[in-house]
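> For reference, the structures are reproduced in the following blocks.
Quick note: the coordinates plus some simple rules give every number you see, no bench work behind them. Quick caveat: nothing in here was measured; it's all calculated off a predicted structure. Cβ atoms are built from the backbone, for glycine too; each structure is taken alone.
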Structure I
Amino acid sequence: MAWMLLFLLAMNIRPLSESAPNRQPQLAAADGQVGMVFGSGGSILFAQSKDNGETFAAPVRVATLPVLALGRHRGPRIVFAGKTILISAVGGRTPVTGTHAHGLAADGDLLLWRSTDGGRTWSQPAVINDVPRAAREGLHALAADAQGHAAAVWLDLRAQGTRLYGAFSDDAGLTWSKNLLVYESPAGTICECCHPSLISAGNGDFVVMFRNVLEGMRDMYTLRVRNGKVVSELQKAGLNSWPLKACPMDGGSVAFENGKIISAWRREEMVFLAEPGREIPLGRGKDVSMAVGKKGPYVAWSDGSRVQISQPGSTAAVTLSQSGAFPVLAALSDGSVLAAWEEGGSIATRRLR
């Protein structure tokens, strides 16, 4: 198919206020529905599509927090847990003072809201971390399956160093387990400000990916968690390593393709698509997202002010936007893929074939 036919639909969700741009979109899709969540100032906004992302209803305000973590892959997350919609975010009442950016709360907790009526109304927030302030770094991931199993993981600061913690639900987010230490590095910390990724394999089985710190290398690793327990050895993503004495503030994306775990992420200035035994360089950039459509994996990333995307079977990336940032992708029920990103204070979307 010619690349000129890649873009099926374009639309923008404009900010409610010029002083509070729409930021950090996230997508979830199931059975022809798409849910989008994003931040605007201290507000969490939800927009719904009932036609596979062709159109979106006006955004609904889920909550407004005194301090909402936004920026560098912080911000709210969204999943469908059966017929329940779950939205998570890190927020608090007291802003971080000094040089730490991104709207972080000094008393930041991981909060979760539920909707059982298709997103029209939302519950009061539940606190997922069982040690107060432990989620204040603001970086987390959320996943769920059609049976109502849900999982959340986050960078945790309850002790010295950064660890990966998680919590799990078997009733579509109504109740949550005690927090589980998913991983702690023998180096004393995992990467301090790279967001984790999380996907569901169904039936309470999840795969988490995060950037580790091992022997001076900051590479991506995956673990399987089933029924609230770690059930696999640590697996490195990709073939080579990144020696780095700082945090790149950049995670990645993980997915299943034909039953195998694949991932996309940045190492140095290059974006890679990795599958067992090999890695494929896609182009220069950062802020990577991936979704697997009927033709295979689509990977989007930022390259300066441009949003780039790699389509299955192509050797060259295509520009989605000349002035966008922080793309996110979601696989739709018809096999196509929906992209969303920040652009000029709005959230831009495109359907991809």
Structure II
Amino acid sequence: MRIANVLRTLTVFGALAAASSAPVAAQTLDKVSFGTNWVAQAEHGGFFQAVADGTYKKYGLDVTIVSGGPNINNRILMISAKIDFFMSANSLQTFDAVANNIPTVAVASMFQKDPQVLLAHPEANVKKLEDLRPLTLFVSKEGIVSYFQWLKSEYGFDESKVKPYTFNPQPFLADKKSAMQGYVSSEPFSVEKAGGFKPTIVLIADNGFNSYSTLIETRKELAESKPDLVQRFVDASAIGWYNYIYGDNSAANALIKKMNPEMTDELLAFSVGKMKEYGIVDSGDTLKDGIGAMSDARMASFFDKMVKAGVVKGDLDYRKGYSLRFVNKGVGVNLRPKN
């Protein structure tokens, strides 16, 4: 589902609708640029929501969302100070920055669960993660060197069962004794449309792969020199996510479709539904600490698993890659529905 068509840049202009809170009085807005790691989609929805409903503006920010894509590296643009913030995929990128002496810091995690899944045919009768081991597995190159190494160390998966995943569901659809990687918020939709059946979904986050995902990353220099700006961006983004998954997200979805004309209302609704169903954005620590929450214990746990899996080196000072300064303050928790 992640095929680029037209990549555009969206800038906030004009009067926007009022947000649910207004901590910053009328003032000159700070211009901020935020780069995503793929083309516009529901998985970026909270950021678009904060643009569409005026939350960023209420926090004194004029935010430009810079769309990613297959030939765009927004992380490099952030590191080189061409943009201010970047949407990092997961905690492994945080560790990688430390390993390569890249002066960046993760300041919030918008997803409490990595949305990575493995999909199986109903005929395979998969009830738990271990049931996937006998199947042919379609896994990407990136997946092989990351979560699959954890599957090997924790669950005894065999790399000889793996075939390359090229983001095309057809090989999986043709083989009922196979499983395919994907995101819970997108690939199940494409399988349903192309194959005419609902696949079995195994979310690896619910089986111990406790990486953070969709982290807000910035340069250490910016976090240290302008902590108030970073705090406002983190807080406004968290509120954007509450409003996107629980409120009226039609204006945000309109912006997403403007930047990515291939996106459909049906897929957007499916994605939001799955993010809510599986607690991708709002679950665990966020129930008390607010969307964006992170903890030292969680980072340490995931780091230890990746060391055991041989993905990262045990002597890495991974703590240098993130900061809890800007999160765990309960921002926006009052926006969660009470029922």
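> If FRET efficiency 1/(1 + (r/R0)^6) of positions 85 and 173 (r between Cβ atoms, R0 = 35 Å, to 0.05) computes to 1.00, which of I, II did it come from?
Working: I: 1.00; II: 0.40.
Corresponding structure: I.
> 1.00 is what came out when FRET efficiency 1/(1 + (r/R0)^6) of positions 117 and 213 (r between Cβ atoms, R0 = 41 Å, to 0.05) was calculated for one structure; which of I, II is it?
Working through the options, I get structure II.
> Name the one structure among I, II that helix-only ellipticity at 222 nm (-39500 (n - 2.57) for each DSSP H run of 4 or more, over all residues; to 500) of -10000 was derived from. Could the numbers behind the result be given before it?
Values: I: 0; II: -10000.
Going through each structure in turn, the value belongs to II.
> On distance in nm of label points 7 Å out along Cα→Cβ at positions 165 and 285, which of the structures labelled I, II is highest? It would help to have the intermediate numbers written out before the result.
Working: I: 3.4; II: 2.6.
Once distance in nm of label points 7 Å out along Cα→Cβ at positions 165 and 285 is worked out for each structure, I has the highest.
> Now for a separate question. Which one of I, II has P(r) over Cα pairs in 10 Å bins from 0, in percent, for residues 93-236 alone, as calculated from the coordinates, equal to 11, 35, 27, 17, 9, 1? Can you show the working numbers first?
Details: I: 12, 40, 35, 12, 1; II: 11, 35, 27, 17, 9, 1.
Matching structure: II.
> The value 27 for relative contact order in percent (Cα under 8 Å, 6 or more apart) was derived from one model only; which of I, II is it?
Details: I: 14; II: 27.
The value was obtained from structure II.
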